[in-house]
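Next up, some structures in structure tokens.
A short reminder: the numbers here are calculations on the coordinates, not readings from a lab. Small disclaimer: the values here were computed from a predicted structure and weren't measured. Cβ atoms are built from the backbone, for glycine too; each structure is taken alone.
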Structure I
Amino acid sequence: EVYAPSLAVVALCLWILLRWAAGNDGPRPLAPLLLIVYVLSLSIGVHLGTYLALPAFALFLLLVERRVLFDPRFLALAAFLTLLGLTVHFFLPIRSALNPVLDEANPETRHEFFDFLLRKQYKPNNPFVRQAPWSFQFEMYWLAFQRQFGGLLPILGLAGAWHHWARARRSFVLYAVLFLLTSLFLVFYMNFTEHEVRERDYFFAPSFFLWGGWMGLGSAAIVAWAGRARLLGGAVPLRPAALVLLALLPAALLARSFDERDRRGNYIAHEYAWNILSFLEPDAVLFTNGDNDTFPLWYLQEVEGVRRDVRVANLALLNTPWYIWQLKHLEPKIPIGFTDQEIEQIRPVRTREGAVLTPKDQAVFEILRAADWKRPVYFAVTVPDLMGLDRNKVVSLEGLVYRVLPTPTESFIDVAKCEENLFRNYSYRGVLTAEGASDDGVARDSNEVKLVANYSAAFGRLAIQFRNEERLPDAVRAMEMAGRITPRFRVYEGLMGPLYAEARMFDEAETLFQRQIEEAPDSLGAHLGLAYVRERQGRAGEAERFYRSAIALAPEHQEAYLRLCRLLIQEGDLQGGREVLAEWLAIRPDDAAGQAQLREIDRAISAGAGAGGETSGADS
């Protein structure tokens, strides 16, 4: 975590600067300012965001003692201390030259070292080419701001800002400019898209801290006012009441957000990584997607020594030559046929079909070729694009990973391996209790929710395969696990009820569908589900009622019409079935299959009428 330490650096420098400015009226010493320069230089290794404070600090110096900014002695010492602060980072090229397993950006040369310090790898979007509407970007900041304080509490900050302006205008300018730089300017500069991989509120933490300072000033101003105020002739003391009330505000904020920040019992990332690594074949190559599915694996390998024979290859880094070189040369090595010169010169290329192959694509295909099925190759399920291997049907799900196969497969899932991993091998500490119920006592952030959902997705895939193999009890068991792990899992909500019904667990199915209707009365799936349950129970009249309610909810939804038509025909009501199908065809007259079915029903009605048979389901 770099944002809290970088915020602490900004707070420390701000405090030093204000203490320096509050000194005597005579010439102020340069030492505190030089200390600020040195601390900021040291903080480069923490986060570059600390340098956002520099423009505000410079403006404050112009207002307080501008001679400092033009003092050759100060400027020379500041430059020297900046370089001196940078020297603590010289361990980076020394460490990198030793080629450790984790050596991001490979900062061995002077050029690579400074690129590393300047975070060139994380260069933001061009702020003058907006990646999302201004309204969205500012709304994103405002929502993050509201989550920090909530309700009317930010008004205290406005009171504090006014009090600050009235009492100390020069320090107000410093504080206000710093707040604007860490809030509105960052919205402009970072230029976030509408599809960021995670919540980006942490970038704005300094602005939340600064507003909290104004809230503190506002609280002090209110307490001072309460000490002077007289209510009912002074019979009611306002100052103690104001102190108690203001002390309760941060306590209320703590109580509101404590559960979200409580890490007790949270082993989600650890167990997820352990589950992935522990059950791969020896000497496997595992492709991962990003931070959340990679760093926990590296932690287990490098700190706890778990499965160090497995080579974790991060696809996001595979677009860089230095990372491909490391995979080729550092243990556990991956077979790569590219020469070092080819790796250094790797660039995107266009195929004859017009597709663009990125360095990542080229590296993955080369690794697959060079492995030659002598080393098992896997993709984590978090990888959204399986390089077309899924389209070629040469991957098979084994729980939290896809295994690459030498020959195509039809099922996309290794049922035996999935069942073994999901039900017997994997640990669900922090996700499920010892009794197998959902562990609601462990708070999950958005990233952890996504990670945990991968378990449910695997159970859902396994349940569908069990269903296809007519192993209904196993399908129900797998889908129930998906629901316990992620209670609002979309696949569970859609398939659990029908599975219950197919397994003739009608009470469970009805309970589930009724709950869904209570939560969302216009839930089409729940109405169709209840109709299906009634149909399987042989209660055709009630099934018809629910099918008609589904049609009323979604008049253009084909499935409800066809199911009701089929039900009525099965009950002997050919005319009723015809009317329902005709209703659908009035909406979609281009439905050729429906038109053909209507002609068949007409022939059946004509044949029944010619033979003197019944065409209505009156007896049913």
Structure II
Amino acid sequence: MSDGVSTAFEPERPRVTARHEFALLIALFLVLQGVSVLLLARTAVRPITYYAVAAAMVAVIVIQVLRLDLTRSRVSAILLEIAALMANLIWSVTLNYHYYFGRTDVFGHESSIQSLLDVHHVTGAFGEYEAFPLWHVLIASEAMLFDGGADTLFLAFLTSGIAFMVLIATVYLLARRFGFTKDVSLLAALLMCLQPFVIFSGMYAIPRSIASVLFVVSLLALVRTGWRYAVLFLGFAVAIAVYHTVTIPFIIATLSVYYVIERYLPSMTNDQEYVVRPAHLFALAGIQLGYWLIAAPNILARVVTVLQESLIAGIGGGGQTETEAASEFISMPFHELANYVPFSFLLLFILYGVIRGPAVSRISFRGKVVLLTSLALSAVSFPGPLLLVGEQLNILRFSLYTAPFIAIGAAVGVVAALRTEFRYGTSDLKVGLVVVLLLTSGFVAVSNDFVASDNPLVEREFYTHYFTEAEVESFDAVGEAAGDDVMSDYVTCRYYSSSPTGECNIIQADPETGDVHFEGQDLLLVREGELADRPLQFYATDEYVEDPAYYESLEYADQDSPVWDGRSSSDRVYDSEGVSVYADD
């Protein structure tokens, strides 16, 4: 037979269609999810390989967004994948370890929820949250649905994770409302998972975490015109004001940046089409001030005091924050900078988006405003010089409310890089480089010490964000037996301050000589397991101080510090798994 005849009977090779490719990528994502869960189940602490698997999931999603036509069903599937990734990152910590507490605020909020379940109404035990109890009421109500059989901490972490899954779809819809394409909007939703402070906020499960989600949802109403949407936005504002003590001022500042850029960016837009109007800002201020005056005048007084102190410090007063920030960089400069890498990636994408985005893509007026707003808000969203303004202002708390703008701006930069014509390289090469860049960004975002204190890639001078079961059992046993006769590190004392089992006094010691000032406290509780890996915080002083203000003079002492030289095995009166108690001579 001739070659022409023989080839006529050769079977046709199956073609990999876009539908098949999408199905394969979904299957790969599900396999990676399964591998991550298996790693969590088989290891006591999340291994580095877990972060690599999470980064691989990011890469799979990026490939889906950049290579395939984004039909409605595919967009829905990708959003579900991103939401599953967010839940994985959050719950791999909060539901994986015995007692996750983050930056220690969890202790007080859990105590308030338990108080609500015990007495069935809000009491003075809520402290400054007596006028802001919605989060506690929500979790207590969930617990009552299970007749008190469900752990309140578990319910709080579960609820927070679900809220941040909803955040993913909300950011996508918000980006679409601002006029961005589907690929930019999906990448913006994905980049929410690559912001360490967003992940941490989802883990933290406290009122301001949920308030930040409510703010993003409220933006969906803000970008729509009509009185119904204006009323809906103000309704969300009231909910946020009642939910958290000081969220609204950060929202006003964030929207004010958008307002200024919107007014001064040249366009053909008339005033009726502006997103943020003066009425919005005045209404937000009125809602917050009104609620403070009616329900929480103490919070208003504290805000005024903080502003006064920060202004004085900025002019030349107390520079405690500057000293602390400088000392961290001087003592461990590489460790600090290495953990800032994910913020560098985000800033790089934003800068490229601002420079090249309008040139290679059609971006609406609103989109340009969002793009410039993301650049302006970068100053308060990432660790940087503005941290020196004043510790009391909590500058980095802006990151909770600027996150959607940061994500959208960075997403524009990613797409702009793909659409820019370079002298060398093919389209596939550009896609490959962007995927690798985002894979690397994903890896450093989920493995840095801000969200991975259990096993960070590069460890900072900070404490682990959770207690083991053995530690909690030891704290309770010692507290019940010793009462208020115990001294310990800052984190342990924060636990005791919200626990019914005992009280605690923070360790007061001279960091130079190692002298520990007992002054009536005869027992020293040391978390030996934590000290072997990380330093413990104590109150640095050369003499005993009655009721010290913790934040004034906290320092870290590692296991080689002279603070711990006074420990002796002969003085040890309690020794459990990772916790020891020493008696004063």
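Taking mean count of other Cβ atoms within 10 Å over residues 54-61 as the criterion, the largest value within structures I, II is that of II.
For structures I, II, which has the highest computed value of FRET efficiency 1/(1 + (r/R0)^6) of positions 238 and 494 (r between Cβ atoms, R0 = 30 Å, to 0.05)?
Sorting by FRET efficiency 1/(1 + (r/R0)^6) of positions 238 and 494 (r between Cβ atoms, R0 = 30 Å, to 0.05) in descending order puts II first.
Assign the value 19.2, calculated as mean count of other Cβ atoms within 10 Å over residues 134-141, to the correct structure from I, II. Working through the options, I get structure II.
When Cα Rg over 2.2 N^0.38 Å is computed for each of I, II, which one produces 1.30? Going label by label, the one that fits is I.
Look at volume of the Cα convex hull per residue in Å³, for residues 262-517 alone for each of I, II: the largest one is in II. When relative contact order in percent (Cα under 8 Å, 6 or more apart) is computed across structures I, II, the figure 15 traces back to II.
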